[in-house]
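What follows is calculated from the coordinates using simple rules that are stated; it is not laboratory data. Given the structure is predicted, the values throughout are model-derived calculations rather than measurements. Cβ atoms are built from the backbone, for glycine too; each structure is taken alone.
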Structure P
Amino acid sequence: MKRTLSCILAAACFGAIALTAGADWLQFRGPGGSGIAPDKGVPVTWSDDSNIRWKAEMPGPGASSPIVVGNKVFVTCYSGYGLTSDNPGEQKDLKRHLVCLERQTGKSVWKREIDPVLPESAFQGPYITMHGYASATPVSDGKHVFVFFGSAGVFAFDLDGKQLWHTGVGKGTHGWGSGASPILHKDLLIVNASVESGSVLALDKKSGTEVWNTKGIRGSWNTPVLVKLAGSAAELALGTQPKMLGFDPDTGKELWRAETYDWYVCPSLIAHDGVLYGLQHSICVAVKAGGRGDVTDSHVLWKKNFGHVVSSPLYHDGHVYWSSRGTVYCVKASDGSVVHKERLKGADETYASPVLADDKIYFVTRSDGVYVVEAGPTFKLLAHNTFKSDTSIFNASPAVSNSQLFLRSDRYLYCIGKQK
């Protein structure tokens, strides 16, 4: 009896620990690429000296998001080339970094440097100079971390920093750079290599061997998303120029296509109840997954002539949200009709994609801080948070884990959490 009671108490304690411990944030925009965290108690307000658990200086800038794997935080950066437009330096000096930090303290655990494959995209023009050479977010299966560095290829490391394999996915470059993040499906690592080889492909995550490769991916800078269908089936979806495409994620076979866009596509898709929601610079569209062939007439549920050029949308409780040029949009997921369209006072452009936690949406602007908005049909601004000590650019989407917000700029990675 005593042993049984002890087991019950132990199980109860373990359950309590499991409930209070936040889930890992293993990929771009967290679980399923949705941007939605189950956490409660994430801070609404912070400043240089309030609700900052730690702040870690980075070896260089980057637009990639951090991921959280157990007691480690991973983020990518670059250095050596492309730090200023006036004096970008020499491409041969470009270094990309995978940085591992201790989750509780922000102290550096290890760092790995990756050399470029030359020639790289030149640091010039209006777009690559806005985000640089470390824009793809790592992904992890909890035991390994995978990173994509454009023409330099895809790398796999264990959590202690040992490189396991390296695979090239094409040497193509673009004046706007590379930015799509890899995702995992079963034992496959799926990469949108539109810039590098005009393809979306899958690698065996254990060896880096190519499993399938589907060509014809043009003008696509967005991260693929898996959409669950009835039963256990899933499809892989991607925005390209000028289509939204659905694939079998196990084989790469194209299943359906919908003529939805009119140019290149940067924002990633989101999926909810078998429906995909996508943005382009002047388009917002909803497409029902699960079709076959050309589904433009049968599965495009609605399409509107407003959208956003970079930031991805967010679904919550029957509404779709995003921020564009300092304006927050909320539309009905059912028909795309505008519920509210509100200007964030003083806000500049947004490259980061929003995240939601505890019915609050966090919009990260490039240089005017983070706006926290109540999720709902009635617009309500809850907070506007800035750092006086950090005037660098904030391009990265935040990560959320254990009721803490992990926010990175071109200079620092912050762990924002309620102070004890």
Structure Q
Amino acid sequence: MDREIDASVRRSQVLRKIALAMVPVVIVIAALIWGPRLIEPSIARARIRTARIDWGPVEATITASGNVLPEIEQVISSSVDARVLKIMKQPGSDLSPGDPILQLDLSQSKLAIEKINQQLQLKSTQQEKAKLILENTIDDLQSKWEIKNLEYQAAKAATIRNRALVQDGLMSRERMREIELEEEKKLVELKQLESSKQNARQTTRTELQSLALEMKTLDQELSQARHELEIATTKSDRQGVLTWVVNEEGRTVRKGDILARIADLNSFRVEATVSDVHASRMSVGLPVTVRINDTAKLAGNIVRVNPTVANGVITLVVGLKEPSNSQLRPNLRVDVLIETERKDRVLRIKKGPFTNGEGTRDVFVIRGHTAIKTPVRLGISSADYFEVIQGLVEGDEVIISDMSDYLHVKEVALK
């Protein structure tokens, strides 16, 4: 016989069914309420860097690659053809005035000097010989002239005497004419001898002048050769450091070849290279900051802009206000920040990987526990700051870390 189910049991069964039916509804409601929060992007504060917007100066800069070089560097070149016998100093050696750097074989130069000396002696002998020949020639011509002069005087006296005979009718006029012609002949011969003496003197004088000129030229060559030999000692004439030297003993060097370089390490300059796209903005006098490391910076100015472009870059020479700074070293690589524009008071934000340059950019501004993507407009940039033109106000806190993975969302939760 069937019995009626107890009311409490029926009630519990109904409640169980209702509870089972409500579970999916509760799950759906919980998902709607808590789901967005569970899938919302977030980032830990410890993983990001932030910066506050403030007022201050911003200098527009172009970054160039620089190399520290001695401001004064002496180049020692060979004044003669020679052979390197011995290398007496190595690169890096400290030098004092008079310190020998190389020992050269100068035998060829000494032989050249000896050869010039021999040529000078030969020319001197030729000069003396020419003088002797002239003296002998003049003496011979003078003797002939004196004899011919006596003959002329005798012919002249005979002419005078015979004219009296012609007047007395004691001599024919034909004979008289012969005597007069003989006198004229002697006079012509006398004049010829006088002219020969003058020609001999002039010829010898010209020859002596030519020999004197040749001797003067040889004497100049001798002085030059001796001077070149004297300066071929490859000695330092200043206090400095040897930065380079010929590194092969026995090597033959030609006149004009570089033998060594000596640097004065008490003063430095910087040689920088920058892309030729900035060529129109480069000019002498622009202020420069040379960054040696994260903490050491030196001020300077562009003192020379090389006019040529090589491999897409131009070369600048930077003069430093502290050329003797203790942190400068030869061939030290440095960053050169060239200031092309300056604004003394603008809104600014510290540089970071959050953006790659000026223009309109999206950045994340922190509001409470949330970073909100905000479009901003950035202006000129320096080595440390961007100018903020629009989108941010003083005091805003901005994430300056790389946020490229979150640019597709509007907000990022901070944990």
Structure R
Amino acid sequence: MNNIEGKIVIELAYQPDHPPRVRIHSSRPVLASKVFTDKPAAQVLELIPLMFNICGCAQARTAVAALRSAGTDEYDPALEAARDMLVLVENAREHLFRIFVDWPTLCAGQIDSQALHPLGSLMRQFREALFETGSAFAFDSQVKADPRRVRSLIDCIDNLLSAYVTQQAAADWLQLNDFTGLNRWAHDHDGIAALCTASIIDQGWSSQGRSEVMPLPELAASELGERLQASDADRFIEQPEWRGQTCDTTPLARQLDHPLIRNLIERFGHSLLPRWVARLVELARIPAQLRDLLERIEHGDAAANIDSASGGLAQTEAARGRLVHRAQLANDVVSSYQILAPTEWNFHPRGLIAESLGDLRADNPEQLEKLARLMINTIDPCVGYELHIQHPVQSSA
């Protein structure tokens, strides 16, 4: 089974004294989930990690929830909490890779291999500390948490943040609540996160790439299920809109409640600096969220039922945005399977990325390319991308 790849092609035409013209094209095989049709549900769970390299944990977590919902209403809250922990760990790992690998390239910094080293085994260690045999996304997975080890692993993430990202305790960094405090932090520290943030501020790029695209709202399972059963469902999956509007499902959309993000949006709009910092806010919040989920597992909450209205539909907040799976079963065999990924929302040809890139203001094509790569990084597609900058045509003398 080949991994799902494809790519996003972004074309920007530089126009002196005018916003760039933007064209977005995707070759992602967004309907590839149809290969699951007529396969046993258990086999689908085995195929998911073979098909998805990026956010594979979130894909598997959403798949097992959708298939279980399609077949039975019963679930184990401790099991679901442990699976949610793995998704958060994956989100942390994805954000850290962007910060440790991409940000130095974007901001003329140095990649720190020492910071990267712990990320390679992070998921495996959490799986082994939370699940019997380390199997997390099978129908017969069982939680066998080692709370002491799990706490130690959460502390490792916390220490990684304080050493290389926030450069202070993440909980203390989260007390920043306005641009003045952020600016002081960025200029008082020498880590890659602070250096890149300071660079954006100092070059006057904080308000670049404004967008008015609305955050993706909570999607009721019943209404979303109806939309995925409509005759044009394939078109919706390829270029989704909700009630006639494109939507933003990024870390910024998830962190709108944080005082620092609210202050930055009031000052700069939904633009480059708030998006850049939203990744840091989301990352800094993850250790506390993991500890809260571990408490739920230890307390052994009473069993409950999945809302029957979900009808085989599951939603997960993955690193790059909301992931939706919808499964229909007949005698434990898949009769229909659909996946709606966050890239299709965020890289809609007329959506968030197009509007953000179309608002960039650059003095020359080289600056436009740098700004575009910064903006694309904040929105972060699930696949690789190509960026082509078209230079203005020189008139002949």
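Please state which of the structures P, Q, R yields -0.64, -1.02 when log10 I(q)/I(0) by the Debye sum over Cα atoms at q = 0.18, 0.28 Å⁻¹, for residues 285-324 alone is computed from it.
P
Where is distance in nm of label points 7 Å out along Cα→Cβ at positions 117 and 133 largest, in which of P, Q, R? Each step should come with its number before you reach the end.
Values: P: 1.5; Q: 2.8; R: 3.4.
The structure with the largest value is R.
With mean count of other Cβ atoms within 10 Å over residues 189-196 derived from the coordinates and found to be 19.2, which of P, Q, R does the value describe?
Computed on structure R.
Can you say which of P, Q, R returns 9.4 when mean projected area of the Cα convex hull in nm², for residues 173-292 alone is computed? Walk me through the numbers before you get to the answer.
Details: P: 7.0; Q: 21.8; R: 9.4.
Corresponding structure: R.
Suppose you compute Rg/Rh (Cα atoms, Kirkwood Rh), for residues 213-276 alone for every structure in P, Q, R: which one lands on 1.09?
Source structure for this number: R.
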